[in-house]
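What follows draws every value from the coordinates through simple rules; no lab data is involved. These numbers were taken from a predicted model, which means no experiment stands behind them. Cβ atoms are built from the backbone, for glycine too; each structure is taken alone.
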Structure I
Amino acid sequence: MTWDLKELLTVTFTLFAVIDIIGSVPMLISLKEKLGGIHAARATMISGFLMVLFFFLGKPFLNLLGVDVKSFAVAGSIVIFILGLEMVLGIEFFKADNNPRAGTVVPIAFPLIAGSGTLTTIMSLKATFERSDKNEWMILLAILLNLLIVYVVLRSLNRIEKVLGPAGLIAVRKFFGVVLLAIAVKIFGSNVGGLIK
């Protein structure tokens, strides 16, 4: 097994696209205001823990809970869909409890950062690497690189908010709300077929 820079970049950008931390900025700013703040380091660590857990124990962990990958993906897609509805319609589903510690886990760490799409992508990448005898540790390095980006974005939310301004935030929030709805529908549609028999 050898290290391939091109392969590393491919895996890193694949995970970056699935995590979509840039697209989640409007939702994160909204949650920051609702919760009274976001613990950037804690959210990053919990997200990283979930990603690494699924790298090593993805399928066995879900099997232990009696849940298959498709069911997990469908459940995650429903939460993402609700988040998208909040952004587009301005309806509040996730009630404010002014508890940043609770909000850091759900919905920030999961499913916003380490969502079903991210976790199933990690499991799929590992399975692909195992079959082709590629260095699967590259996936772990790609996860770490993405976590660094996530941390920087979470720490910069106030600055990003100032740059966009109130009108820009509303426009970007509604746009990415529609994107989130589309992602949720895609994840749901590609996994729900296997559940209905």
Structure II
Amino acid sequence: MTEIALTLFSAALINNFVLHWPLGVDPLLAVEGRRQVHALGLATVCLMLIVGTLAYLMDHWLLAPANLTSLRLFAWLPLSVLLIRPLLRLLARWLPAWPFEGLWPLLLGNAGILGVTLLTSQDDRGLGHAVALSLGAGLGFWLVLSLFEDLRQRTFNNDIPLPFRGLPIQLISAGLMAVAFFGLRGLVKT
């Protein structure tokens, strides 16, 4: 149980998919507005959890017994793509006030979703570890997305030199956030 909790904590904060590995940076820079940020965060958490769990089960019950592990990527990519639209419809029905329309391209271009499936297949520690890694990665993405939107709002009205306005200050801010999250690496010694 402790290993699963550490995996969840590590995936969310220490080995964050956006800041530690540059997975999912495109949606980070493309989404604007607090409501759309939280809608994308919730959709990404749900999609990473579903795809990560199904990919683990598919790998261990279908691909590995048939000795087709070299086709993992070709099996998981359609799985993640085909689950986006039904998930967004379900979330829009469940939370009608949240803006889930227009998130399909952002979820499709999120490399973190495919990264979760590849990481769960790499270290075979069981289904609980795969679920914890998927959930932690999604929650970490949502956390970074929320922090980055807050940072974007704070820099919007400040006096920033002209060459740094827009994307340059956002990338510098993302780098500084990565350094801050990198400081969390010493919390857990294994």
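With distance in nm of label points 7 Å out along Cα→Cβ at positions 7 and 71 computed per structure, which member of I, II shows the largest figure?
On the way: I: 3.4; II: 2.6.
Result for distance in nm of label points 7 Å out along Cα→Cβ at positions 7 and 71 over I, II: largest is I.
For which of I, II does mean count of other Cβ atoms within 10 Å over residues 111-118, calculated from the coordinates, equal 22.5? Can you show the working numbers first?
On the way: I: 25.1; II: 22.5.
Here the read-out was taken from II.
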Label whose coordinates, when distance in nm of label points 7 Å out along Cα→Cβ at positions 55 and 151 is calculated, return 2.5 (choices I, II):
II
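If helix-only ellipticity at 222 nm (-39500 (n - 2.57) for each DSSP H run of 4 or more, over all residues; to 500) comes out at -21500 when worked out from the coordinates, which of I, II was used?
Values: I: -25500; II: -21500.
Traced to structure II.
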